[in-house]
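Below: a set of structures, written as structure tokens.
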Structure P
Amino acid sequence: MNAPVDPARNAGIYFAADGYDPAAKGINGRRVAGESFLRGYLHHADVAEFVSLTPRKADQDQFDRIAAEERPGMPHRGVPLRSMPRMAPVGTLYYPSPNFAAECWRRAPMGAAAWSICGITHTTATKGVMQGFFDMRMAPQAEWDAVICTSRAVLASVLHQFDLIEDHLRDRFGARIPPRPQLPVIPLGVDTAAFAPDAAAGAALRKRLGLGAGDVLFTTIARLTPYEKFDPLPLYIALARAQAQLPKGTRLHLALCGIYRDDYSRDVFEEGAAGLMPGIGFHVLDGADAAERRAVLSGADVFVFPIDNIQETFGLAPIEAMAAGLPVLVSDWDGMRDTVTPEVGIRVPTRSLGPDHAADEGFRHLTGIDTYPQYCALTSAMTEIEMPALVAAIVALARDPALRRRMGAAGQARARALYDWAQVVPRMQDLWQELALRRSAAAGRAAPMPRATLPVGPSPFGLFGAWPSTQGGFAGQRFVAETSATDVAGALALRDYLRGGRQTERSESFAQVAAAIGAKGAAGAGRDDLAAALKLPPAQIDRLLIWLLKYGFIRRM
């Protein structure tokens, strides 16, 4: 008999379609990685059940469909976000972002040790993410929470910002700084089998692009934006210079498989290619077409990823290319420093300037003078990918088919051994189990915070207590009916609160209280009598009474 699966190794998955559905919400790295994680987790996690936490029924229905596709028959519980404690005995919430300050506050009324929260980094360069880290350290975040850093480079950047945040707190408040969340380095994963090359599709693509027998096709799969992915012009220059060093009969080609976000990006990529590398075959393929992505990974000779942009944090596309058996030529940048070893490809040295050189850019981004695309583009303009080394790498790979084959085979083996979800998901489960141990050790040290006193979301009648003439409930007061209680339903229908999505209490509860008061006649009814008769909390009776008073259905005696 198999041993029971420890629920501490499981997590409730926060699922909103925006984080997991690139087909419907738009292709970007965060959503592509989110969808890949979800399917990888559902397929490979060693758990007794799936638990999902969703803000809307449509999200729950979508999660149900995906879970049934990946693991038919697996038990599954859907938990509304308003009922978070119901995810027990699972004790970790997996949140698909590093910005989970709001989830810390959602947990606070139950106590910070009620469950753990585990986020994950994607792009960390946005103002929202940077503000989010600050907000997290202000929130009731605990040491049994975690932010998965997908590369050592991302860990270094998160630690740098945490240091700045905590220095500020000490300087401003002389504060005792609470423990940080755990910051493990766990890479993103892929379904390596999904990227197995299709020789027929690759051959058909090469024929369609007009490649000759001795031609060498470099490709990339990326969002085609020069301001928040990579500047293509240095690559064009390097390809043209490399072409001049290659023997006759060998022609270089570049196939960009991606999506243009705007006409400006299209102009930079296409006019740049025409002007800077007229002798290089240049092809643009539809990155939204899965068949086209599969074909280009099957038909290319080298995958090139010359990232020079702080928007990138891990580099998922090179892992996909490795899984397809391609050698990879990348910049020595962020997560690729972890993933691309000399056996599987070539990393080209990069250089940026020091912190003081770009202090203005950081401040202009913070204060809203520069947009996020401007911020990324300006830092890219001050980042060098070493041109002679890039040219030399292109020449070396173009000249040597045997080298390409060796690197491709090594890359495929590395992807399967380290970056398949079958390998990554257990590492995440190990983390969730560790968080549970830390949380259990803190039992009794994390008192609940009453909802009315949450500093970032206090009760409006606390925050705006100076607005009304009088405040408070109706203890000790009695009420008599003014009009027929049958009018209550009509008034609610006319006001139509539910059209806006919410009503303070159920319609039938208003009618019940009005009828109970009416039944007492001239003697009237007290708040506590109503609570006892209707078996409702006194505070809920107060909420019902004030609306009935507002609309003149009852009056105070």
Structure Q
Amino acid sequence: MVTGTVVGATLDPERGIPSLEVPPGATSEERSFAAVEREVVEHLFRLSPGLAVVLGIHSYDGLLPDLGRSSVENWARRSQELLAKLGAFGDKELSRDRKLDRDLLRLRLRSELFDLVDYLYLDRLPLAYVGPLELVPYTARPYAPAAHRAEAMVRVLRGAPSLLRTGLERLSRPLPEAFVKIALAMAEGLVPHFRESESFVRNEAPSLLREYQAAREGAEAAATGFVEHLRGSLPGATGDFALGPERFQRLLKVREGLELPWAALEKEGWEDLRRNQRRLEEIARSARPPTTKEAVLKAMAADHPRAEDLLSEAAGQVEETRRFVLDKELVTIPTPERCRVEPTPLVDRAWTTASMDPPGPFETSTHEGVYHVTPVEDSWDAEKKEQWLASFNRPVLRNVTAHEVYPGHYVQFLHFRAHTSTLTRRVYLSGAFTEGWAHYTEQLMIEQGFRAGEPAAELAELTDALLRDVRLLASVGMHARGTTVAQATTLFEKEAHMEHFPAEREAMRGTFNPEYFGYTLGKLAILKARRAYFERHPGSSLKSFHDLLLSFGAPPVGFLEPLLLGTELPSP
């Protein structure tokens, strides 16, 4: 019987993760390591069963985490025990591959402990209780019969009141104002999301409609109460959202294996920003007649789709970018499946403009991806609608499509499914490598002549590069230098040439997602690794480099050069 919680509970015997064979020639130490590896991964899924579902492990369908204090404290204690177990495997006892897996697991456990102990996110971040309630993983692709997926949705809805009640008990007032506002924007989307998702049950699994509706009623009441609580906390909310310089530095280490001082990261961000701004000015001066960067950006922004055509134009661009990747032989596309385009789910529209929902590495039924694009909202006034469409102009939308689909995230995750050979690397996802690859491919497309002869194509790539540069600077500024949300908003407006509405959204996102520095950090790390690789292998092709890079899965960017060059891995 599924109760809907997993932390502190015992999973059904049939529940768990698929087994991966231990190589026949493995030593006894490596066989022992494989057992500990499985322990650690199952432990991680107890805190985040939704991650298992996204990765394609559907024995976790419908489960929600128990985030109560005692359960999480027990989880943290167990994490320390597992870190000690991993530390008992010395370098001489493991192959290079398994040493990498050991170090990745240690980083991952320390990363989770950072969030729980250093950042105290379960006491400060209301979003922690909203995200697990999304039903998109069960409706996005037909990985199982509709009835199975509908049953999982019912379990999520039945567990929602308990999860949200835990949030109300744990969230300590006063809360950071920025956290409350972004959580409100997303939590207010829960009720429409639950109702929107009901159409799936009605059409695909009608025998479960009554159960779904009954569960939805309780979940909606809990979500409404959660929203009211958040609204009530706004008058006393504070501006205290920042990590601070010491925790920000630790974040770089536990997430990406980096010792790079945050001030040096900031310096790299400014250098990349100025480099991209200079190129933008060169394009403006080379126009006939010469003009200003503000003028060329304004002209590009005016070339945008109508609101009702946004998704259909994105679908056409998916095919255009796919054909370019194949013609130029930039990277292998491991499967022939396509990616469909859909509007961003209501619950995610408060903070995302576009995103990729790829098939997980354990998914066996389908390779299909879902490219989500955030449409114009009917509730927006005319000015806000125009600003949104201007920021989603056709050249920018093409660049976004390259980032999300071909050769960006979708291709990356197809490789992730095809080539990650160990359990650890199937579950380890570096944010900076994942976003860095997608951002890197935007520049790659221009380097290789995508829409050659059309200055707007490079303008769009530069526009998004400026956005990612300023994300890095805003992240460091807000979390290590005391920059306010208002000051970060101005930074986006001035340096990335954004309108106020999208600039403010970007600044707000950085308060709860400081790791959006990963786009620029990851791109720069890949470019640096590429230079080092071709110095060693001058006759290699770009395709061989990209295929090798993606064969590692999604490692922390601090590990990239050692993996590519075969040198010693850094200490975790």
Comparing Kirkwood radius over Cα pairs in Å across P, Q, which is largest?
P
Among P, Q, structure where helix-only ellipticity at 222 nm (-39500 (n - 2.57) for each DSSP H run of 4 or more, over all residues; to 500) as derived comes to -13500:
P
Comparison of P, Q - label where FRET efficiency 1/(1 + (r/R0)^6) of positions 22 and 310 (r between Cβ atoms, R0 = 30 Å, to 0.05) is highest
P
Computed 152 for volume of the Cα convex hull per residue in Å³, for residues 454-493 alone - originating structure among P, Q
P
Using the calculated result 1.36 for Rg/Rh (Cα atoms, Kirkwood Rh), for residues 374-477 alone, pick out the matching structure from P, Q.
P
Compute mean count of other Cβ atoms within 10 Å over residues 94-101 for each of P, Q and report the one that scores greatest.
P
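Read-outs: derived from the displayed coordinates by stated rules, not from any lab. Given the structure is predicted, the values throughout are model-derived calculations rather than measurements. Cβ atoms are built from the backbone, for glycine too; each structure is taken alone.
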